[in-house]
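Q: So, here's a batch of structures to check.
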Structure 1
Amino acid sequence: MLPHQQNGHKSKVLVFGAGNFGSCLADHLGDSSHTVYMWSRSENLVNHFNQHHRNPEALQDHLFAESITAVGPEFPSAELVQRMDVLLFAIPTEGVRETLTALKPTLEGGKVPLLIFVNKGIETKTHALTLEIIADTCGPEIAKVATFISGPSFAKEIVKRQPTSVSVVSLSAEHAQQASQLFHQPWFRCYTGDDPIGVELAGALKNVYAIAAGIAAGLGFENNTRAMLITRGLAEMTRIGTAYGASPLTFLSLAGVGDLFLTCSSKTSRNYTVGYRLGQGEKLEHIIKTLGSVAEGVTTAKALKAVVDELGVTAQIASGIYDVLYEGRDVEERANELLSLPPNRELDLSEGGKPAQRLMEKLGLTPEV
């Protein structure tokens with residue numbers, strides 16, 4: 001158990017990443033009386049934050065808890081890491097492997113902190129989920145106790161203490177419970193689970209379908225179309241997930257339909273915004289340059305295409321988004337092709353599970369675990 005759960009002491013937490021989500025979670029934990037360090041590569045951000053308790057690059061209007069100290073731009077020292085009870089990773093998926101590789105020597109031979117991951121994506125080059133990246137870099141034993149938090153949780157609402165609920169999952173029920181107890185508050189409710197593969201897939205895939213919802217709005221379509229895309233997107237996500245080896249029930253969770261609904265129905269969603277601007281006729285390169293933040297659905301769409309092809313499942317919406325982003329297809333033309341498809345069975349789960357089986361074997365677990 002974490003020290004604050006054993007004897008009343010609060011935890012020491014190091015947050016990797018000072019963007020919107022890393023900052024809001026640091027603030028949440030700091031406001032809950034934990035001691036929080038937040039790492040950033042930006043020297044200006046570190047200095048400004050420590051002087052003013054404001055983040056000049058994210059959630060600029062928010063005054064952060066005084067129990068948070070920004071560190072960087074140098075990578076956190078081994079001495080600092082070894083004093084931590086919790087390491088929280090709020091960096092883009094593409095940066096997780098590099099960060100964990102740098103951390104590995106510090107994690108060897110001593111107390112391993114509770115590792116919590118909140119990123120949502122699939123590594124583009126390897127098509128790996130974060131669980132597999134952890135196994136590759138830090139070893140199976142650390143991967144088996146790593147914890148993942150996902151769900152409908154906009155940062156700007158978390159810092160306002162608006163009621164929010166998330167899924168907290170791990171292959172280790174004990175570690176999922178520890179992470180849940182760390183975060184749980186009346187305004188930030190945590191629900192535990194044991195399907196990190198499904199939660200990771202749901203968190204990554206929903207960003208792709210949010211781009212589709214944004215495109216529909218940009219083309220002038222309204223509520224019926226958005227409801228159609230959310231529902232059919234959920235069906236595709238579930239079909240891809242079950243073919244991968246995840247539980248279909250995971251896609252009915254906060255991390256599944258909850259996050260999908262939020263991301264597809266909010267104009268403040270980065271991925272929705274990318275889609276909307278595509279629907280309005282803007283070019284992807286210009287959108288990315290002027291967006292001001294990372295929209296992980298763009299890179300996830302590329303990795304997802306490879307995953308879908310490997311699984312051999314039908315994912316018409318996801319394939320359409322890939323064609324628009326990476327094949328130069330006209331948005332309106334590709335949308336009309338999707339609308340012209342013949343009628344089909346509404347709900348159809350795929351069998352398979354080989355990717356999950358391979359990952360469980362890498363962790364030294366049987367596929368049923």
Structure 2
Amino acid sequence: MAQTKPEKTVEWQGRQVPVWPMRTINYDLLLSQDPEEVDKVLKACLEDGYFQLNLDSIDGRRMLEDREQLLKLMNRFFDAPLEKKNEYGLIDSHLGYEPVGNRTGAFGAGSKDGYEMLKVSRDEIQQGSPRVPSPIKNSGDLHQLEQVIGSCNTITKVILAALSTGLGLAGKDRFENSHRNDRPSATTLSMMHYLPAEVTGQHKVGHQKHTDISSLTLLFSDQWGLQVRPPGECGALEMGFVEPKKNCAFVHVGDSLRFASGMKFQSCIHRVVPFDPTEHRYSIAYFLRAEDDTMFMDSEGRYVTAKDWHDQKFKAFTDPWFYQAQAPKTMILGGMIEAGADDPEPVAAYAPPPVQAPA
């Protein structure tokens with residue numbers, strides 16, 4: 001599916017920007033290990049590094065319902081006073097609360113991120129008294145978090161199993177065997193709230209360009225704003241939007257799975273920008289990560305554990321831009337090759353008129 005010309009564009013920041021297509025994978029067929037669907041998801045990971053997963057079936061609709069309930073929980077949490085949300089602060093790189101402006105933003109040097117985020121690790125939620133801020137530390141909310149994490153874990157494991165089958169892996173070489181439920185990992189549910197430009201100002205915008213510190217990322221957002229950079233033979237193509245589809249989730253291949261595949265899989269270069277700067281934007285991301293002690297060779301030829309890679313890349317994420325620019329590109333972009341310039345900064349300080357998404 002790798003393309004050189006977009007079939008569709010949308011106006012953003014005063015210019016026409018590509019809307020890149022994504023393959024759509026049927027979860028119901030994948031759950032049955034349908035050979036044609038296994039082949040489709042394998043090609044998506046080999047050629048693109050991303051796809052959309054259609055969950056509109058008896059097996060997927062529960063996750064869609066859980067997502068709606070989780071959005072209600074997120075609205076209550078993010079509306080709480082800052083001191084309540086930040087009760088524990090950022091406990092660990094994959095656990096706790098981060099306020100707006102902690103990381104580099106969507107437009108590189110001089111910009112900061114425009115979102116606040118709550119992260120709950122899978123390992124933590126399985127404990128008797130998980131460290132979750134008090135606004136949502138009640139039995140109903142904790143049960144909801146547990147349900148969503150359980151559903152996301154099942155969905156991503158089904159994808160992982162299909163990819164193992166597609167590559168002809170067997171026994172201990174299958175990807176699932178480095179993602180066992182009873183082993184420590186940095187697997188995380190992240191809930192993100194992107195604030196309107198009139199609240200954050202011009203210099204706190206979106207989410208910087210990166211590849212994920214994960215094996216697979218299962219991402220839910222019904223609002224425009226996600227941009228990807230499709231891979232190409234001579235470097236990645238122009239950054240462009242992807243269109244949310246009803247009853248679908250986005251799936252990204254992350255660094256760890258790319259490394260585990262011997263660099264066969266692409267890792268998804270993406271960022272988040274304010275498509276409509278006047279709106280509150282919410283997204284839910286489940287980062288399935290390999291067991292902490294999983295060993296692989298990264299794109300610089302180093303043997304590292306999954307935990308070491310996670311910790312090193314997280315530090316690069318949170319470093320000031322000056323230090324990010326000095327770090328190896330494998331840290332932020334996972335060794336993926338890109339060519340061409342992105343737009344360096346937003347055109348307008350605050351909010352231009354809302355842009356209508358294409359019908």
Structure 3
Amino acid sequence: MTDSQRMHLINHEDLKTFVASILIANGTAPADAAIVSNCLVSADLRGVDTHGSNRIPSYMARIRAGNLNPRATPILQSKTPVAAQIDGHNGFGFVAAHAGMAKAIEMAEIYGIGMVSVKHSNHFGMSAWVVQQALEKGMMSLVFTNSSPALPVWGGKEKLMGVSPIACGAPGGSRGRPFILDMAPSIAARGKIYKALRRGEKIPVEWALDRDGFRTDDPAKALEGVMLPMGGPKGSALAIMMDVFSGVFSGAAFAGQVVGPYDPSKPSDVGHFLVAIKPDLFMSMEEFRERMDYLYERVVESEKMEGVERIYFPGEIEIITEEKRRVEGIPFAEAEIASLNQEADLVGVEHLKM
């Protein structure tokens with residue numbers, strides 16, 4: 001293991017303070033910096049390192065290039081009692097999505113359902129944090145977003161669709177875990193390739209093709225090529241669905257026109273589609289939670305296939321990882337800490353301690 005690959009455990013509160021300080025030093029309002037840092041560190045805690053604090057250098061590069069406005073205020077317009085639209089004005093996707101889900105929850109509390117479309121936004125990291133925002137208010141949710149082209153449509157070979165995650169959630173009962181689904185339509189999230197590149201690691205050959213259409217275990221060559229959809233045409237169709245609801249429907253960029261978070265050349269114009277649903281629309285909350293408990297128990301206690309020690313409910317592994325990392329710390333490679341500290345040096349912020 002090289003020095004750059006050596007791992008260190010970082011306290012999540014220290015990390016959150018550090019990330020917020022970099023954001024504020026780059027012009028982000030303290031309240032917005034708190035939202036962004038909380039979302040990024042939430043991803044780190046859940047083990048979704050590809051969408052955590054390591055994204056800060058790419059976001060700050062976009063600010064310095066003038067293609068992400070850290071001071072932007074999302075503007076909300078109500079369309080019907082249960083539908084609203086937000087113009088993110090090229091600000092942080094975290095801030096626009098947080099405002100969008102808050103409005104969807106507000107409408108759902110009155111009418112049972114609320115939906116918000118977001119345009120002119122940016123990458124908002126791990127989708128599960130938006131689901132968690134709804135869960136904290138006792139709500140079910142659907143969270144869609146589109147993203148920059150990285151995936152061919154089934155039968156094609158050019159980058160056209162984004163590796164756009166589909167996420168949803170529902171509160172659990174007293175005996176089980178909440179349901180949290182957050183998955184990309186590709187075999188692996190593109191952020192995992194960037195993570196492998198940062199850490200000097202290889203990737204599984206099933207994940208991507210190089211620019212010539214050959215399978216590769218080299219993350220640099222994979223980023224020059226295309227990701228592969230999971231389940232062939234099924235993953236491709238899910239990516240197109242994300243573009244319909246998040247791009248076409250919202251008025252944001254779509255059909256391969258979204259600009260990625262690692263490209264500081266122009267605004268991203270990402271779109272999101274957020275839905276909050278009251279779980280007790282059709283029955284009492286007590287009955288809903290009892291039914292969720294029963295589902296949880298049936299899933300995790302079902303008969304196991306050969307070689308499987310434990311069956312997990314969707315989102316459960318991440319919850320267990322968070323519980324562990326809150327106590328032990330979040331693992332970062334020295335190269336990743338150095339990259340974050342370079343951002344600190346640019347704005348005169350105290351270094352993240354190893």
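Q: Which structure, out of 1, 2, 3, was Rg and Dmax of the Cα atoms in Å, for residues 28-99 alone calculated from, if the result is 13.6, 40?
A: Answer by label: 3.
Q: If helix-only ellipticity at 222 nm (-39500 (n - 2.57) for each DSSP H run of 4 or more, over all residues; to 500) is computed to be -15000, which of 1, 2, 3 is the source?
A: 1
The numbers here are math on the coordinates, done by the rules we state, and not lab data. Quick caveat: nothing in here was measured; it's all calculated off a predicted structure.
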